[in-house]
1. Suppose mean count of other Cβ atoms within 10 Å over residues 306-313 works out to 16.2; of I, II, which structure was it derived from?
2. One of I, II was used to calculate mean count of other Cβ atoms within 10 Å over residues 274-281, giving 22.2; which?
3. Which of I, II yields 147 for volume of the Cα convex hull per residue in Å³, for residues 162-345 alone, as computed?
4. Out of I, II, which structure matches -11000 when helix-only ellipticity at 222 nm (-39500 (n - 2.57) for each DSSP H run of 4 or more, over all residues; to 500) is calculated?
5. Quick one: relative contact order in percent (Cα under 8 Å, 6 or more apart) came out at 11 when computed from one of I, II, so which one is it?
Structure I
Amino acid sequence: MTVGLVIFDDRVAQAWEPFALTRPAGELVFGAMTLGRRAERVFGVECLGHLAAEHLVDFHEPGGRPVLQPDDLPQDRDLIFWSARVAPDLGQRLPTPDGAATYLVDGEPAGFYAPAGALPDPAALDEPGAAAVTGASIPVEGRRLAEIWELMLHTPEQLGRDLAESGVAPAKKLPDGVYRQGDAPLRLAADVRIEPGTLFDTRDGPILIEEGTEIRAGTRLDGPARIGPRSRLLGGSFARLAAGPFSYLRGEVSETVVLGYSNKAHDGYLGHAYIGRWVNLGAFTTNSDLKNNYRPVRVWTPGGVQDTGQLKIGCFLGDHVKTGIGLLLGTGTVVGAGANVYGNEMPPVYVPPFSWGQGGALGEYRLPEFLEAAETVMARREVTLDERGRRHLERCWRRGRDEGRGG
């Protein structure tokens, strides 16, 4: 019998703002791939989709999996339910149980094997760590993620481990004028274009450059790093970076995750940051990732401001965020999805979704104008904003603006 995989967002994952407003947690990158793709690799089973917040029902994007409703789940096959915020280690082989089973990470439930026609208790999907163990117990090696900044903080280490499992052969010869130092693998897809004057440094970890990527002169890339398909590194210093498809980057970018289809084509510093899809950073946009009193960074969350205990935390920019030229972002800034911020005054450390303005004078980014801009931006990457996509963004806009008003 064919087995299906379902990734579910529990209560904690549904609070991973500013990204949970527009996408299921399984479509967030951790290490070299999304959390959903990681589960597919480990279980060897195709992901049917995500169980996530109701307003995400129309979510879809290139390469992503849909959001399902409970009634959409097939009754004629066994299903694996896996928590989106648990990252299983690659390379392990897991047994196929004969009946109901519970997957354990560090001794706590992280997923469930449900025979055909049987579904886990909804309460177990809301808070799997507190669920009772059902059926056989299957230990899984992996990492349980609790806070959104952990996806950024642990990505360099996870990248190094993930890229060791890559099936791409290391490059045997580099183009003339392209240099490397270090012994970790450097893997290049066949159609990568690299200009002379590029340096790859693999002393701290491997590097993977995927198909169709262009790397221009004056680029230094330190591993571990994975640059996704059709991206461009336009010159500058890049280190410990995970950048998704169609990421255009220039300047200095360090210890950062870029989900893809985003643009930072000018100078400016981006460090210890997590950037959504369809983000555009104006020239010289720069974030701080270290307080000048060297105290731990505090970050806004839906449950209140939290002390991260970390000295280096940059910014978190939701999907479709836009910044004006020269914008400065304070340490630990969270910018909600769809916000458009600009001007000479630093915005507050939390910018509500679909805001428009400068400094603390933030109004509403009206829905028609936002959708028009989103359609234009997506067309520049040859992606069409179809009717389903418009419904998805409209649902997110209404939910985000209601929450911003305290509704």
Structure II
Amino acid sequence: MGNYVYCCRECGRTYGRDEVRYLCPDCGPRYRPGQPLVGVLEAVFDYKLIAKRFDKSKPEWRLFSAVEPKYYPNFPVGGTPFFKVERLGREVGLKNLWIKNDGLNPSGSLKDRASFLVVAEANRIGDKQIVTASTGNAASALAAVCAAAGKKAIIFVPKNAPKAKLVQILLYGAKVILVDGTYDDAFKLSLEYTEKRGGLNRNTAYHPLTIEGKKTVALEIWAQNDFKAPDAVVVPVGDGVIISGVYKGFWDLKQAGLIKQIPRLACVQAKTSDAIHKYIMTGKYRNAVKPSTTADSISVSAPSNAHMARRAVLDSKGFSLTVSDREILAAQALVARTTGIFSEPAASAAAAGLVKISKANTLGKNAQIVLLVTGHGLKDIDTPLAGLKLPRPIQPILSAVKGT
């Protein structure tokens, strides 16, 4: 196919698809562990060709893909539900609220999309081993796709990752290396591993195809929304790659003349893991000091894609806010009882942000807003369970049933 080049948004240099693998060769060497990546590459397509050939009645999604479909693993990623949620909308005071439920991907999170495309690339270049660092979701996603494709997955995971996610990873047959440290420590170690021992590194943003994989959620929202862009998308943010992917999908559509305006992107971070939020608000980057939150999937000190995430929010005329753990758990319960969707704490952060957005009337009551659910709640039941009181058992007689 080859209808794209990689472009570094920092220096502007472009590269053919096989000239580079990870970061820009000019800017990348400036990266130091414990800081956001520099020289992150973006795939820039032949948008005139897409505009000429894309037919909404028979969409050729391969025109937007950085890997040819013949290399795709046999694994059904994407095509997740998109629907209006009237009850949740009434609860929070929004008349046109929709959900994109990516918790229904095969391994239970949006990150299946990135892993799918990286494994497809491994098929293309003939690499049998793929390495990543993760707090759980990217790891379980990679392990799942590798299991389907017959690849070896090597996963560096912080020791405090939720057990449900570790169970997933192990059952998929991946090699798990528990790191006595943070996600940032695991990230650094995984880079050292691939540099010295080989394998394709799937680390988020470090491999540009992780952004390309995640952008497909935006393409789906557009198509499922009758080929129209919504007014806004609310996104939970940790390392900044999902929100960058959402932006990239809509940016591609705009470049191809298929939409006129990119939806406003609302970046929602946990209060203790707020490096990107503060970067957006102040223009100055600083690591989060103590990123301790129940929303483990968005808990990170040095978000790898902070620079691109900030640009995504600003270019879309979006905004950023933070939420507390208490607000996250309250929002998790709210979404569950009004929509029937059980979202993990990280995904519920977006819903907590939505409540604040509605109260402040930041987007207006009639705007079409999409709440992006990025992960299934069964990935971490210990967190909500701590705040629930289970009923006591009763005798198996009807008279023992009280209050109903």
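Nothing in this text is a laboratory measurement; each read-out follows from the coordinates by a stated rule. Model, not experiment: these values are computed from the prediction. Cβ atoms are built from the backbone, for glycine too; each structure is taken alone.
1. It must be structure I, since only it matches.
2. The read-out comes from structure II.
3. Details: I: 119; II: 147.
Label of the originating structure: II.
4. The read-out comes from structure II.
5. Value 11 for relative contact order in percent (Cα under 8 Å, 6 or more apart) corresponds to I out of I, II.
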